[in-house]
Structure formats: C-alpha cells, structure tokens
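Trainee: In structure tokens below, several structures.
Bear in mind these aren't lab numbers, they're just calculated from the coordinates by the rules spelled out. Worth saying up front: this structure is predicted, and the values here are computed from it rather than measured. Cβ atoms are built from the backbone, for glycine too; each structure is taken alone.
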Structure 1
Amino acid sequence: MDQAGTLRRLTANGADGGTLRQHLKGIAVASGKGGVGKTNIVANMAFDLSKRGKRVLVFDADMGLGNIHILLGLAPKYNVGHVLTGSEKIKEILVDGPGGMKILPASTGNKKYSEITTEEKLTLKTELEILQNDFDYIIFDIGAGISANVMFFCSAAQDVVVVASPEPTSFSDAYAMMKVLSRDYLVKNFKLLVNSVRNLGEAQVVFKRLVMVADRFNLKIKIDLLGHMVFDESVTQSVRKQRLFSDLYPGAEVSKCIRNITGNMERLVGEGEFSWDNVMEHAGK
C-alpha cells in the first residue's frame, strides 16, 4: 500500500471523499542537527500566524522526546501516545496554547514511540482526519536527524522548513536531510530558515552555499530562503520564563524576524492542499 501519498489528499477532500478543502496547509519544520532552536521557532511562528487570524495546530512530532509543552509552561494530562493506544481521542487531548493556537503534545521520554509502526501511523491518520476542518495550518515540530519518524512526517507536508545555523555541523546535517528526503521520499522543495545569525547577509551566505552544494551533487531540489533569526538575549530570557519571545518582547529584533518569516511562509507555501494521504505513501518505510 502506497500510504504517505494517502496522509496529503485527505484534506483536499472530506474523509468521505466530499467537499474540496481550500485552505489547510501542512508544514514540517525539521533540522538535521539538534540544538538549533527549532521548537522555539515553531511555537513563535504558530503564535504569529494565530495573531494573523489563522487557526493553527502545532503537532509535536518528536514522538518520544516532545518538549513544546515544557517550552510553553503547559502540563498536558494526555499526549499522542494515548491516541495511538486507543485510550483517548485526539480532540480530547488538544491543549490550548498562547494566542489561540492548539497543541497536540507528544510523549516525553518514551522510547516506544521513537519509531512508530505502520499500524500506529494508520491510527494517527484516522484520528487526524477528524481535525481536518478545524485548522488553516498544521505545523509539525519534527525531531532532529533522519530517523524513520522524521522522514514520515516530512513526507506529509506541502513544504519542509529546514532550520540550520551557520555552524559547519548544522550545515552538513541540513544538507544530509535534504539529500535523503529528495532521494528516497521524492521531496524536492525546501524552505531554509537560518538561526543565530547577526543579519540577513550572514543567512544569505549559508543559503547560497547550501544551494551551491546541492547543485554540485545534482540533487535537483529547489531551496528558498524563508528567513533568518538574529541572535537575541530576549530569546534566552523568554525560555527561562516559559513564555514566547514574540509575545513577551514584540519589539525585539528577533520578533520582527518571526513576523517576516510567517509573512514569507504565507506567500511561499506550496500550491495545493495538505492531505494525510501523502503521509501514508511512505508509512511502511
């Protein structure tokens, strides 16, 4: 069964094959390397999109090491693991986040879900179908690396946002992730977000170098620069307070960066609709 082509078409059509959807966008935010600020970026992007009037679900897709609820100072009673076991329904475990966003929390410290099975993916698909009319954006906060779970969720989205920093290891891992997704999962369009830079110029250096390397090795992929995040002490301060920097410090330079990123995302997100069917195409990989 070609199943990750089956977690993209669902939102274009009703679960019963009915009315066409016109708005649901699925965006996977991933990183080849951990520690690049991905979860913090996801949460602030979702907050800004919510302020723009969008209905946003953040799916903590780091299945065994979820932490977005910790970042936001939330204490969910249930997580997606309870959905996969059938003990809870997905609508019952969603948590209210800042600005009106909804959070689908992941299990924390549970090795069992570090690689979910095909059956669990099917269960997840069935449950997520229930939410298809409730949101304009689903943002997957993907774990770092190139594990089966990472590939599964990235293959679902219309767009994959790769977060990288100027560090050589981060650059190398970002390239490796794009290589695997393009070669094995036919993902050909990527958005690059460069974190921890001093200005746009530094981000453009990383972007141009990544495009050059991808071209040199004939990956045949398209990379857009989604935006950059400047290094800002307000980020550290907000994390310690378990608050979003774009909420706590809206005038900070880094908050302006987030607003630019979400504006670019609304403009650059791929054509067509997100569908759970796209995810299921690669459910068995």
Structure 2
Amino acid sequence: MGDVQGCLREFELLLEKVNFNSNDQLWLAGDLINRGPHSLEVLRLVHSMDAQVEVVLGNHELHFLAIYFGGHKSSGSDTFDGLLGAPDAEQLANWLCQQKMLHHDSSLNCTMTHAGIPHIWSLKRARVFASEVEAVISGDNAKVSAKEFFAGLYGNEPNCWEPELSGLPRYRLLANYFTRMRLVNSAGCLDFSHKGAIADAPAGWEPWFKLFPRSTDKKSGMKLLFGHWAALEGVTHRDDIIALDTGCVWGRHLTAYCLETAELTTVPAVN
C-alpha cells in the first residue's frame, strides 16, 4: 500500500475494501505519517498490526525521528504535534527505529523501498546498503549513533554515490537514495529540486526507474514497489516497477496492490 500520510479514514476504508484479515500480510511503502490529519492514529494502528505488516521507512518517518531524537524543529507544514505530544510517542519512535529501509521477499520475488533503488546498484548491494542504514537507526552501529545520524540527517550533500564514502555523509546519502530519490543522471547522482511531473524534468535527468535495468527473465523477474512520488499518479509505464503513491493526502486516492494477482484497488480521498 502506498503513502498513507495520516489519512486514517482512507486507510481503514482501503483495508475493508480488500477484505484484509488475520491471514493476510500488509506491506507499507513508507510515509505513514505527516501532512494528513491523523498521524498518531495511523501509527498506532500500524503498530498494533506489527505481526502482519512489513514497513519501510519514508522521508516523513525519518523527519519525525530527526525531530524526536535529533533535536530538529517541526516545519510549518508538518502535522506531528499530536504524535510528538502523545504519551506513547517514545514507544512509537523506538518501534519506527526497528523498521526497514528495504524489504525483499524471495518467495514472491518482490522488493519494496520508499523511493526506489538507483540503477547503479544491484539488488544485492542495495540490501547491504539498506542494512547499513538500519543498523545506524537502530543503534547497532559503533561509529555513528542514531542520535548523531538524526542530528545530521538533513542535507543534499553528497548527492552522488562513491564507495569510499564513510561515516555520516555515507549514511545520509544512502538514506536519501532510499527515501528521497526521484530524478537521477546516468552516473546515479540525485536531483532534489524536482518533485513534479516527468515531462517537466530538467535536461540530463531521468526518473530513476527509467534507468533501472529490466530483468532478463520477464516471467520470473523481480517486481519493485515504491511510493514517495505522488506526481506520477501511479504510472511508470513498466509492469515490473509499481508506483504506489497516488496522492491521497493531496485529495486523490490511496492505492493497494495485490502481490499475488497484480490487482490494484483504490479508495478516493475523503473530503
């Protein structure tokens, strides 16, 4: 399911529409919170479903954690106040710190991240890099603490992958690939300025999924699911890369994708 962003009623309606039950598993592509009206309630609901959900962190989860643990301030467009002031805020924040940057299911041959995977990485490398960031966020990295990471999270530099990167710049860039990527160039560098339609992209930059290599075996090839880019309106023109953010928080739709059947189900935003 794509970016919920605090849209509790639509989230509940979509779960009802797909007949979600105790035998099902739900994958959530990040950005559960912020912008919408009910971040706290959405996070509490997903936390209560812990045994049935796979969550990858989005940029809005990292933003919340940077405020909670890193000493940053909310921006004027944030809707975190209820979450930040909740009695279970620490429990929910710590739970988020245990979630993934990338989820892969080998039996389904499906992979999910919030923003995608750049074409310069193989899936094997992406999984290794995701585990590096996960270790920092969960407090299992001896060189960079979670607090240091969240304090230094913000920034667009470096914007291009180099294997020699280390410390905070390395982990910031890895997190930016997994949670903020939209446009890249042929070298895999990130452009952070463009958030709109592909047709309006600046010269020399492409949507990351246009450069991502297709599987040589279309029948058994991996499917890659992502959210983050609402302006795509769910369209990648590729059947192996599925865009799940369809702009519910902006008044459009919330979308679910059935991993077994490839069926899409949507509910409109509630006015």
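Trainee: Given a value of 1.0 for distance in nm of label points 7 Å out along Cα→Cβ at positions 54 and 134, point me to the structure among 1, 2 it was derived from.
Mentor: Only one of 1, 2 returns 1.0 for distance in nm of label points 7 Å out along Cα→Cβ at positions 54 and 134, namely 2.
Trainee: If distance in nm of label points 7 Å out along Cα→Cβ at positions 182 and 198 is computed to be 3.1, which of 1, 2 is the source?
Mentor: The read-out comes from structure 1.
Trainee: Taking 27, 18, 17 as the value of semi-axes √(5λ) of the Cα gyration tensor in Å, for residues 126-261 alone derived from one of the structures shown (1, 2), identify that structure.
Mentor: 2
Trainee: Another question about this same structure. When you work out relative contact order in percent (Cα under 8 Å, 6 or more apart) for each of the structures 1, 2, which one comes out largest?
Mentor: 1
Trainee: Given a computed value of -11500 for helix-only ellipticity at 222 nm (-39500 (n - 2.57) for each DSSP H run of 4 or more, over all residues; to 500), which structure among 1, 2 does it belong to?
Mentor: Matching structure: 1.
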